[in-house]
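Just below sit the structures, each encoded as structure tokens.
A short reminder: the numbers here are calculations on the coordinates, not readings from a lab. Remember, it's a predicted structure, so these values are computed and weren't measured experimentally. Cβ atoms are built from the backbone, for glycine too; each structure is taken alone.
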Structure P
Amino acid sequence: MLVIREKHHNTFTREGSNLLHHTRIPLVDALTGCKVDIPTLDNRLLRVNISDVVTPTYTKIVKGEGMPSTKSPGAKGDLIITFDITYPKVLSSDAKEQISRIMPRS
């Protein structure tokens, strides 16, 4: 009998052939876009461009950056990125006024 134990990883969790990564970004990046650097299992630094507005339920899927598939040689799963959005702890009255002017209320 062969038993495979998955080791805990600080950067990823695994879901089949997919790798899940959770990262934290500031509110300004969630609204305006950013680049997220993720170290890969094969020692590369993957720079992922986030151009969408990031909401609490938003996920970014990077095709082919997951684990090798056991069912299809040469194929890889996906990297699935989820986000925590950090909000500023304090805003000046001027900043609040500017935000109110430019942000839609929809």
Structure Q
Amino acid sequence: MKALFDSQDNWDVVENGYDEPANTDRYSNNQLNELKTIQAKDKAALYLLYRAVDESGFEKISNAISSKEAWDILEKANKGDERVKQVRLQTLRSELENMQMKESEDISEFIT
């Protein structure tokens, strides 16, 4: 996903976010244009996130205002999945280490 955001030059907005100013009256034209560019990048990144996730992921991020907020929500939600995978792999490793073929078994019986 990061590669997709990098290819569209949006990763900096997703990773760091941006501060939405309360008042832009004193902004110069250049500052206003830069703000509009950043806002457009953020909206594009949020749209990509919406398109990339499944229904359950979309439900989690549907109320997110910015792409950074949506990314943080998804990151928190998926950290649990990673821990489940680690525990499952540890369990499978221990089961594999404990497997021993009995002298009375032949290879086909042991495999099944």
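Say we calculate distance in nm of label points 7 Å out along Cα→Cβ at positions 61 and 77 for every structure; which of P, Q gives the highest result? Kindly include the intermediate steps, with their values, before the conclusion.
Details: P: 1.3; Q: 0.8.
Top value of distance in nm of label points 7 Å out along Cα→Cβ at positions 61 and 77 goes to structure P.
Could you figure out which one of P, Q the value 3.0 for distance in nm of label points 7 Å out along Cα→Cβ at positions 21 and 53 was computed from? Before the final figure, lay out each step's value.
Numbers: P: 2.5; Q: 3.0.
Computing distance in nm of label points 7 Å out along Cα→Cβ at positions 21 and 53 on every structure in P, Q gives 3.0 only for Q.
Of the structures labelled P, Q, which one yields 1.00 when FRET efficiency 1/(1 + (r/R0)^6) of positions 29 and 85 (r between Cβ atoms, R0 = 35 Å, to 0.05) is computed from its coordinates? List each step's numbers first, then the result.
On the way: P: 1.00; Q: 0.10.
Label of the source structure: P.
To test your reading of the models, identify which of P, Q gives -4000 for helix-only ellipticity at 222 nm (-39500 (n - 2.57) for each DSSP H run of 4 or more, over all residues; to 500) when calculated. Don't jump to the answer; show the numbers that get you there.
On the way: P: -4000; Q: -23000.
Structure P accounts for this read-out.
One of P, Q was used to compute relative contact order in percent (Cα under 8 Å, 6 or more apart), and the answer was 25. Which one was it? Display every interim value, and only then the final one.
Numbers: P: 29; Q: 25.
That value comes from structure Q.
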